[in-house]
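Take a look at these structures.
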Structure P
Amino acid sequence: MIILVLLSSAGAAAAIYLVLDQRNSSDSGEAQQQTVELTPPVFTRIEPFTVNLADDRYGSRLLYTGITLRVGNEQSKTIIEEHMPQVRSRLLILLSGKQANELTSTEGKEELAQAIISRLNVPLTENQPPLDLREVLFTEFIVQ
């Protein structure tokens, strides 16, 4: 009888130890996850502008758009802001070659976003470090 009580106590103690050990290891895992710093996104806004689109079967059409770029670091944001006239010129040239029917669908807007990233990844000046462009966000988009 005494042996049975001792074995039961030892089993209960082992179970309590395992439960507490799992709790401590999960707490330390959560602490490790919490130490990972969340970096806020970096955005740079391009003032809205109006562009004449390429003629289509309806004649001359207009695009009014506002664009925000999500970049990977402050250096890319600074480069874009310092060269904003060049950025806007590149965007105007790119957009003016589009037709309205290309831009009205979701797929057309996604293709346009990729084209903008490709166009802006061409260096703006000599010896410029590569830009870290992550995403093109259309904040305003009206085709008329």
Structure Q
Amino acid sequence: MYAEFSDNLVTGNEMIDSQHKELIGRMNKLLESCELGNEKTIAVNTLDYLSEYTDFHFSAEEKLQQEINYPGFEKHKAQHEIFKQTIKELEEMLTEEEGPSNAFVQKVQENIVKWFYTHIETFDRSVAEYKFMRENNERL
């Protein structure tokens, strides 16, 4: 199951949405690398590629939240830390295995792709809505 950026993932914030599209592309590259003959090195490099952009994206989101004084910042940041821990666990799993197993792929789909969808639809959309409301209230 590959990830897809659909209308229900649109937050309305251009920066966040464009970064989410990039993250989904990187998730799909990871899943694709798992299908290509279970090459451990390719999967490790692709997971690193996803991890690096995740850190960049989370930093940008957290900076935005601080700039707008988002009241749910700490809770949102805690969710980001959970995701980072999941990536570390996946890295350990790959290190211990000869290549990306079916269990690894299942964990990517459950704990990366599905988590990401839920996170965008709840936490990220809330930030975008809060930012929009603040900007529009200042204009009134």
Structure R
Amino acid sequence: MDVLVLIGRILFALLFLLNAVNHLTNTKALAGYTTSRGVPRALAPAAVVGTGLLLLAGAVSVGLGIWADLGALLLAVFLFPTALLMHRFWAETEPMTRLNEQAHFFKDIALGGAALMLLAFFSYVGDELGLTITGPLFHLS
């Protein structure tokens, strides 16, 4: 079971790691997109870098098993606001744009739910889960 959890952790974290790299290397382009979604132009670059660092910390934490419960929480903290702020499908009038934003919205909500499940899983299982560098930061019973 430890190997399956490790593979799942790595695959889950890989998505966020790649997005973190994108945030940190394509900051200008993503800041433009962020501005188009309502973030003030002056704050957009800092928001992109900040969320890139949040994604990086969460991905490394989950992927390597360093307080993986905290990493899962960081990813959930990114995903839910991103769904609500960046993928407002209900505000779109063009049908294809609406469908695209709706898909991204529910993808982020589903991944946020998965991150919450990982938070609970890592916190509950604790040090019994092998193939991690540290045990959990939080302890749920």
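If you rank structures P, Q, R by distance in nm of label points 7 Å out along Cα→Cβ at positions 10 and 42, which sits at the top with the largest value? The structure with the largest value is P. Have a look at P, Q, R and say which one yields 2.0 for distance in nm of label points 7 Å out along Cα→Cβ at positions 18 and 74, as calculated. Value 2.0 for distance in nm of label points 7 Å out along Cα→Cβ at positions 18 and 74 corresponds to R out of P, Q, R.
For which of P, Q, R does helix-only ellipticity at 222 nm (-39500 (n - 2.57) for each DSSP H run of 4 or more, over all residues; to 500), calculated from the coordinates, equal -17000? Label of the originating structure: P. When distance in nm of label points 7 Å out along Cα→Cβ at positions 90 and 130 is calculated for each of P, Q, R, the greatest value falls to R.
For which of the structures P, Q, R does the calculation of relative contact order in percent (Cα under 8 Å, 6 or more apart) return 24? Numbers along the way, then the final one.
Working: P: 28; Q: 35; R: 24.
Computed on structure R.
Where a number appears in this text, it was derived from the coordinates with a stated rule and is not lab data. Quick caveat, the model's predicted, so the values are computed rather than measured. Cβ atoms are built from the backbone, for glycine too; each structure is taken alone.
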